[in-house]
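Novice: What follows is a set of structures for review.
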Structure I
Amino acid sequence: MSEPSASSNDRLAHPYARPWWKDALVYQVYVRSFADSNGDGVGDLAGIRSRLGHIASLGVEAIWLNPCYPSPQHDHGYDVANYFDIHDEYGTLDDFDALLADARNLGIKILMDLVPSHCSIEHRWFIAALASDPNSPERARFYFRDGKGDAGNEPPNNWQSAFGGPAWTRLDADPTANNGKGGQWYLHTFAREQPDLDHTHTDVHQLFDEIFKFWFDRGVEGFRVDAVAGTGKHPDLPDQPPVGPEVGVLDITWMNEYTVFRPEGHDVWRRFRATIDNYESGHPGRELMMVAEAYAVRRPELVKAFTEPDQFHQMFSFDLMLTPWEKHSIEQAMLDPIAILAKTGVPPAWTLNNHDIQRIVTRLGRSDAHLPEIWTNNNLALSRADVDLALGERRARAMAALIFALPGSLYLYQGEELGLPEVFDIPADRREDPVFERTGGAEIGRDGCRVPMPWTNDASSSYGFSTPRADGTVGEPWLPQPTAWGERSVSEIDDIENSTLHMYQSLGEVRDEFAVSQPLEAQTIDIGPEVIAVRRGDLVVVVNPTDEPVQLDLDHRELAITQPVFASEPAEMHTTGVIPANSTIWFSS
């Protein structure tokens, strides 16, 4: 495939001019797993530069980089030690600037990942806090508290970590320390290596003002903001009310009303938005943005609160990512985001995959994926049902064809364009997700969706992930790849007609031509009891979520003057009105 030029990635002209981020196609790069340029087994910025042609071939307008700041990598970048530099395994600031310049030449913007709720135990502030006395200004930037019980031996409250185990870690158990209260405890909503920042502190305000300016000055166009639900705490830090035994260990935190979706968090987002708006006003021509990551599925009131005009520009809609493969569930997953768009003008940021959840090919391939009662916030991640990967890939293709048509922006996760499945057989001693360690292996964690990308069928180069060193050797990839990984590589499926890669490339083109050219609105319509249908302007998208072909009435008033223009199973696209099982067809006048 030839390298795309900047002009080949330009959006087709259409009458609905709007900020680029309102309906952008964005590609998420998990830096550590995308491409390794120096043979050490770890992805890096130079590796991304070498594969920009692949990203551009999908028609994307922006790349979102998972955290690539200096970090001890206890949570692979989400424990930030320095917000103003690049992690040495990934390169340097010069490498970042070169990536940004190359991307810009292809018409692609760069978004960074911002982690405001916590930093790393190796951040200079936390190191200073450890060296300071209780109640010192250095500790006031975090949540340090005396413990309860004799000599403070018990945590300050009963909060649990989102990764399992207590949300508090003690510094020093010496009972004579701190005037007999023992060593203080510090709060970490996630891993113990990720101390929570107290955003009521003016130093924290100033830090994030400086972070925005630093990266905007380099040319970054926006931020995906991590874990916004857990930013902000009840000032008294009271105990969480008891939860029932049916609540999973990883769900307890997200039911804690004193640390999740707090009003104090919205004060943080207002400050962030004011910083962005002030910067933008002084730099004409820039269209900056931030998008919120919070799992507020089926809670439209939360989405509205986060996307008030003085807060986030957009918020991720995980509804379709988490829905079972069933008509009513899929329709319901579209209704709230589309209704919010109609009322507020804020378009959703859709996605089907990311670095925190099992890949959709595996999830939709499970034998219980069609059952509405299995819906959870992890959508089948806890299911032990059998997986049919061929069926899962077909359903995932159909879901992608639906989501590409919807109003709003769309975030792809690296490898979904290859139809990659979740990898389960990672040896315990190779797993790196702190979820696995903190739950004693009871939860396998998120490593399975982070396995390095396969680019070729050459096992000696980690399936093209690593560029060999001068002596021809490559280091072992940081996570092991399956032996059949090369069969799903870019080079292998690029030669297969109607491959998932080809479908994604085509979807990028038809999205511009038939979807983005429509208004930012959509409605579900009724054209039959077995199918899902969505109208967006002149475009009608029909999904058959059943395991049998469905005959459509092409004389129906919604379809009468249309013709099929795209299908998730293109070999079966025709004008007889039969929509194949587990597939999607676009119709347009």
Structure II
Amino acid sequence: MHPVTAEVTQRIIDRSRDARADYLERMEAARTAQPGRSKLSCANWAHAFAASPDGDKQTLRNPTAPNVGIVSAYNDMLSAHQPLERYPDIIKAAAREVGGTAQYAGGTPAMCDGVTQGQPGMELSLFSRDVIAMSTAVALTHDAFDAALMLGICDKIVPGLTIGALAFGHLPVIFVPAGPMTSGISNSEKARVRGLFAQGLATREELLDSEMKSYHGPGTCTFYGTANSNQMMMEMMGLHLPGSAFVTPNTPLRDALVAAAPKRAIEIRDGSNAYAPMSAVVGEKSIVNAIAGLLATGGSTNHTLHLVAMARAAGVLITWEDFDDLSKVTPLIARVYPNGSEDVNAFHAAGGMAFVVRELLDAGLAHDDVVTVAGAGLRRFQTEPFLDEAGKLVWREGPRTSLNFDILRPVNDPFQHEGGIRLLTGPLGRAVMKTSAVKTANLAVEAPAIVFESQEELQEAFRKGELDRDFVAVVRHQGPRANGMPELHNLTPPLGVLMDRGFKVALVTDGRMSGASGKVPAAIHVTPEAAAGGALAKIRTGDIVRLDAETGELLVRVDPAELAAREAASPVRSASGFGRELFGWMRRAASPADAGACTLFEDAA
């Protein structure tokens, strides 16, 4: 192992010792209790399969026949989730082939952040993760299953499913993705039209036509944002069947992978020689593997929140310092839009996850000695799935060299010698910064602050031509306790246009940027947030602010005594309408950003 990876892993193990032991003890108690159907009254159990087909009823009467629970985030508003509509039937038929059954245990909500970007509904997005976790627990609490399949892909959905499923970590759990949509127009063309529209040089009809050519069919959006970062992490954590992440939907190979998932889940159930409960798959080393994959591929900054919460659900305690230290030794070996010009389909064709896994393992930057749903060892994930001449699903070794050096490179010849995420600290608090798509000249910006209380204020100032200068945009009261920590992705086009005009600009916010954030230098997730007493509430327009990814600093050039004496600004927006009034308790309960911005763990607040 690389000495830094080994050191970070060991300190996570040491830090997590008590929490991890408590979690594993609870999972062992759940395992030894056996599935509830062996303890339920006949009336209880009859309720569980009253509507099942006759053949399944006969199987379900056998208390030892395996039964797989399906939890799905299907809806047809999300292009990534629309293919999931067909999955339960495929899964049920496959389970019957090996003497088992599968039941649709329950559904979870699934927001499309692409629809709610810049809209009031985005203020529910982050908290939907915790709602998904709770609804996953509701689905599985019937206690009628020997294994479970999680059907979900997008931004908050995979983290929520993971957190919820980990509460049932005595069960084997396999995540079943749908894959990306086929490629549409080039990402450079999409960005060009967005930039023109931000300047008033393209009509809404022209913008919509461009967007429809980009987002055009079933499957995950093809840029490397949070949804596709989720899929990468599920591979790195060993929760997918190998190579499942980026196979396009509604193809024979994808359907074969879906059918293989329940069969494998039954193979690794308790009582088998291959028993692989989720509690064994998700541990300290697999979490480090997920961080390594995130850094090596320039993945979404949203996972500096989600991974903290996901790990906590397994009794593993990680910090932003862990991300930062691993980033300093994990080279960036992938460039996928918005960090490069090509999309995830091109990444997959160039070698994809099989290549990434091989490179990280060979360099000692990831752990092979882990349990996965495919068996022992992460090396199994340097293989790729294929259909042989008879149509049977098989796995073969993935490419040993990149097939496109503009997209994928080996560890010894990377795009950058460090990963894509840095920790910034200073008088303004703690923040993270995604550096993988930021030019070296823009890694440090010092300029007068312009303070905004919302992204709409910044956009209006841009439209009025008031921002043609060097400045640091401070967009505050966007944290979890203020308004649910919405993504501020709509700020990227105007700030990007100003950069193209030659101005030095940057963003400092206690909110989130989209997983698709790119070239704009941004200190995000600032904690403490303004609404919780953070220094951002005391910044004034004209103060000199500096963010520096190279030194790890987040500074304001104001005398500390003067800053402390200033009156803190209060949030000005009402958190009502669009269902936001229902989430007040979550805003009040949310932990800080560096603790996952989570409402589910009382000791994390």
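Any read-out appearing in this document is the output of simple, stated calculations on the displayed coordinates, not a laboratory observation. Computed from a predicted model, the values in this text were never measured in an experiment. Cβ atoms are built from the backbone, for glycine too; each structure is taken alone.
Novice: Identify the structure, out of I, II, from whose coordinates helix-only ellipticity at 222 nm (-39500 (n - 2.57) for each DSSP H run of 4 or more, over all residues; to 500) was calculated to give -10500.
Specialist: Answer for the origin of the read-out: II.
Novice: Of the structures labelled I, II, one was used to calculate distance in nm of label points 7 Å out along Cα→Cβ at positions 130 and 250, giving 3.7. Name it.
Specialist: Only one of I, II returns 3.7 for distance in nm of label points 7 Å out along Cα→Cβ at positions 130 and 250, namely II.
Novice: Hey, distance in nm of label points 7 Å out along Cα→Cβ at positions 298 and 354 derived from one of I, II reads 2.4; which structure?
Specialist: Structure II accounts for this read-out.
Novice: Taking distance in nm of label points 7 Å out along Cα→Cβ at positions 194 and 266 for each of I, II, which is largest?
Specialist: II
Novice: Of structures I, II, which gives 0.15 when FRET efficiency 1/(1 + (r/R0)^6) of positions 346 and 434 (r between Cβ atoms, R0 = 25 Å, to 0.05) is computed from the coordinates?
Specialist: I
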